[in-house]
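A.B. asks: Listed next: structures, encoded as structure tokens.
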Structure 1
Amino acid sequence: MGMTDPIADMLTRIRNASRARHQKVAVPWSRLKESIVKVIIAEGYLKDQRKVKASVGAGDELIIQLKFDRENRPIIGGMKRVSSPGRRVYVGANGAIPVRKGLGINVLSTPKGILVDREAQRAKVGGELICSIW
């Protein structure tokens with residue numbers, strides 16, 4: 001049986017691995033997941049990612065390198081899935097509410113691709129609010 005919300009699964013794996021102080025985490029690969037991770041890397045919350053052949057089963061895996069500060073504390077304080085398969089949340093170009101008064105980011109799926117809330121406002125596009133990271 002398939003997974004009902006693979007994005008939430010990916011966010012949970014990253015959150016759990018970060019709290020357990022693992023250096024990397026593997027998640028099943030998809031184009032959407034890869035583009036979300038690229039945006040999170042560009043914002044400085046993760047270190048790196050690469051696509052590899054899965055060791056068990058078919059398909060590919062996305063190996064995500066987590067990022068920690070000098071005291072080995074995770075850079076990611078929290079991650080929250082906003083839009084889910086049962087409840088989609090859409091925002092307009094200026095509708096994304098700042099996360100932690102601007103200290104976090106919202107990740108949106110827009111017609112121009114996966115963007116951070118600041119970039120979506122600059123491009124004047126709205127879309128589905130995928131997740132919040134702080």
Structure 2
Amino acid sequence: MADLQSLDAQPYWDGLQAGRLLIQCCAACGRWRHYPRPLCPACQSPDHDWLPVSATGTVHSWTVLHQSALPELAGLLPLTLLTVALPEGVRLLGRLRAGAHTDVRAGAAVQVSVVVDAEDMPHLQFDWV
């Protein structure tokens with residue numbers, strides 16, 4: 001049996017791989033939803049579209065990693081992970097651009113971009129506006 005959660009999220013990952021940030025939007029009530037899921041949390045409709053969202057947002061929260069048990073992250077430390085609020089009402093998790101981890105503060109404006117790493121895995125990266 002196919003993993004339902006991965007099927008729900010496939011357009012998100014396909015969009016990132018193509019350099020586009022797509023988020024689910026309920027076709028019935030218009031509510032944005034992230035992380036992807038099969039039903040709208042507001043109206044329970046299964047109908048949705050995958051639409052592009054704003055390329056800017058504001059810092060909601062963050063954490064700075066100074067150590068990692070994963071060898072592949074060793075060269076990235078310190079690594080700042082941000083939770084960013086988009087104007088559409090969803091929050092995204094991603095990395096702050098390497099070397100930009102000073103002066104992080106809630107409410108700071110950031111630009112969202114998609115970066116594909118050496119293993120061909122896309123991820124979100126934020127930079128100061």
Structure 3
Amino acid sequence: MSRWAIGYGATAFAFLVLDGIWLSAAAPTLYRSALGPLLSQRIQALPAVAFYLIYVAGIVGLAVAPALAMTNPLAPVALGAGLGFVAYATYDLTNLATLAGWPARIAILDMGWGTIATALAALAGFLAMTHLAPLS
């Protein structure tokens with residue numbers, strides 16, 4: 001298995017586990033009570049899968065890969081946090097600006113969550129690439 005496949009897999013695993021925990025804990029209370037009728041009764045699989053595939057590729061390409069060239073061990077965390085903040089802010093602030101009734105507290109919490117989850121997923125991918133699949 002290639003080094004990049006290992007990095008992508010570790011990043012994906014970490015992000016999916018973290019997001020799964022967040023969504024299973026937050027969705028029934030936080031999101032359902034704040035967004036109610038806006039939420040679909042059933043998750044649409046194709047857009048969900050597309051998001052995870054694309055977002056994990058973004059984490060690997062924009063946070064993990066650049067961190068590999070740096071000597072600072074906090075680089076993947078900082079780059080991942082920056083990416084997560086920008087990506088989730090794009091979504092949440094656009095919703096806040098364009099959707100009637102989009103709660104500001106949801107935007108703030110979601111942006112915080114995206115920042116943390118992306119930072120930790122980038123760290124997982126970085127550690128997998130440096131320890132499980134180092135350059136030979």
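A.B. asks: One of 1, 2, 3 was used to compute helix-only ellipticity at 222 nm (-39500 (n - 2.57) for each DSSP H run of 4 or more, over all residues; to 500), and the result was -7500. Which label is that?
C.D. replies: 1
A.B. asks: With mean count of other Cβ atoms within 10 Å over residues 38-45 computed per structure, which member of 1, 2, 3 shows the largest figure? Present the calculation step by step, with values, prior to reporting the outcome.
C.D. replies: Numbers: 1: 16.6; 2: 13.1; 3: 8.2.
The maximum falls on structure 1.
A.B. asks: If you don't mind, another one. For mean count of other Cβ atoms within 10 Å over residues 78-85, find whichever of 1, 2, 3 sits highest and give me its label. It would help to have the intermediate numbers written out before the result.
C.D. replies: Numbers: 1: 15.9; 2: 18.6; 3: 21.4.
Largest value of mean count of other Cβ atoms within 10 Å over residues 78-85: 3.
A.B. asks: By the measure Rg/Rh (Cα atoms, Kirkwood Rh), tell me the structure among 1, 2, 3 with the highest figure.
C.D. replies: 3
A.B. asks: Can you say which of 1, 2, 3 returns 9.8 when mean count of other Cβ atoms within 10 Å over residues 54-61 is computed? Mind showing how you got there, number by number?
C.D. replies: On the way: 1: 9.8; 2: 15.9; 3: 18.8.
Derived from 1, not from the others.
Values quoted throughout were computed directly from the atomic coordinates according to the rules given, and no laboratory measurement underlies them. Computed from a predicted model, the values in this text were never measured in an experiment. Cβ atoms are built from the backbone, for glycine too; each structure is taken alone.
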